[in-house]
Structure I
Amino acid sequence: MKRIEKKGRTVEEAIEAALSELDVSRDQVEIKVIEEGSRGFLGIGGRPSQVEVTISEKKNPRAEKAEKFLSQILDAMGLSGYSLEAKLEDTRLFLDVTGKDLGILIGKRGQTLNDLQYIVSLGTNHGPGEYIRIILDVEGYRQKREQSLTQLAQNIAQSVISGGRRRVLEPMNPQERRIIHTALQDNEDVYTYSEGRDPYRRVVVALKPEEKRP
């Protein structure tokens, strides 16, 4: 959200200066008058007018629904003092929850977080309207998990190369399996594939045939 403050001889002049700098029209902003100003007596002792102009953010109805739905769940769980930030990119809505003692929302290997994301997605996309993909994160867990899985993939690859035997990883959800596949897709010595059925589907890291290695 972009917000600026501007001064002018009049409120209208200050508003026009803000609109010019933001390069937007009046219907795209919210205006707050901080100081109406005064001309003073005979031009002496006058004060300029000052306004705060904020570019309005029109939210996707489903995005607003997702925020409200998630907040209701967190409140029902007795959580307080948390902060919820939403960011909509095309048809993906990123919901980030930060605060203290939120480990209960993550669970073992992020299972609770994945379940909560699924529930919010169902509640958000129920009924007519454009579908949006919900990506829920708590305290940056997903980024940390992605870094951990990427490092795991590299370590497993080295183990397969040195030992010459394939390695089968623990069951993972589709998003985490995708991280492993992506981390090793350009590896010249190993390749990956998945086997089994969800929720027990696993990534396998295997050595490429000799003729396909450099």
Structure II
Amino acid sequence: MFNLNKCLTLQQMHKEFSDKQLLIIEAAEQLFAEKTYDSTSVRDIAKAASINVAMISYYFGSKEDLMKSLFGYRMQFMKNRLSELIEDKTISPLEKMEIIVNSWIDKIFAQQSFHKIMVHAQLNPHNSTIKNLMNTYKEEQIQQLEKIIKDGQKKKLFIKNIDIPFMISLNIGCISQFILNIDFYNKIYNTKTDKNKNLEKIKNNFKSNLLQINRNFLHEAKTTI
């Protein structure tokens, strides 16, 4: 079984930023999610973080650089997790793919404000700062998944000619739809338990279904229309 303790912990990741920097980053994240990046001013962030505006310039330089730090803060843990996973020889390529899908779901579920920023950016692709950050991250994901998938193909566990960008879009699209409509699903699948337990049950059910879709995608021969 893949040992997540071998990866950087969130506490270790936080050492890259001071407590004051994290306060600013998290205040900015909340505002970017609620108001969008373009509609949020540096003064708005300073007010939300209860700091002087000059401190944002001191720690980050600009709102653009602050956004870059936010992306690094949220993405680095997943990147390190994937790197460790790729190097682990004790588990199969299919198990690695399933760990990745589970991690995507848990990450987006836990970081809903950051995910909303990503959604806003896709609906308004004119902001080159966020667009470039997203594209860089997607390219890195493709490169990392390609290593796992090629290993699975070499071992004849996966079919040939897997469209990796489409596979990422399929997974993230499904997860996004799930997260953005979580209150709806909670209402539809209400089991008369408390909300948190119900949501956890819904999330686990969603994981099972998405994992089955991925198994089919990796194993089944393609058909032509």
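Throughout, read-outs are computed from the coordinates displayed, never taken from laboratory work. Please read all numbers here as calculations on a predicted model, not as lab measurements. Cβ atoms are built from the backbone, for glycine too; each structure is taken alone.
Name the one structure among I, II that FRET efficiency 1/(1 + (r/R0)^6) of positions 154 and 202 (r between Cβ atoms, R0 = 41 Å, to 0.05) of 0.65 was derived from. Going through each structure in turn, the value belongs to II. Of the structures labelled I, II, which one yields 39 when percent of Cα pairs over 28 Å apart is computed from its coordinates? Clearly, the read-out refers to II. Can you spot which of I, II the value -12000 was calculated from, given it is helix-only ellipticity at 222 nm (-39500 (n - 2.57) for each DSSP H run of 4 or more, over all residues; to 500)? It was calculated from structure I. Looking at relative contact order in percent (Cα under 8 Å, 6 or more apart) for structures I, II, the greatest value goes to II.
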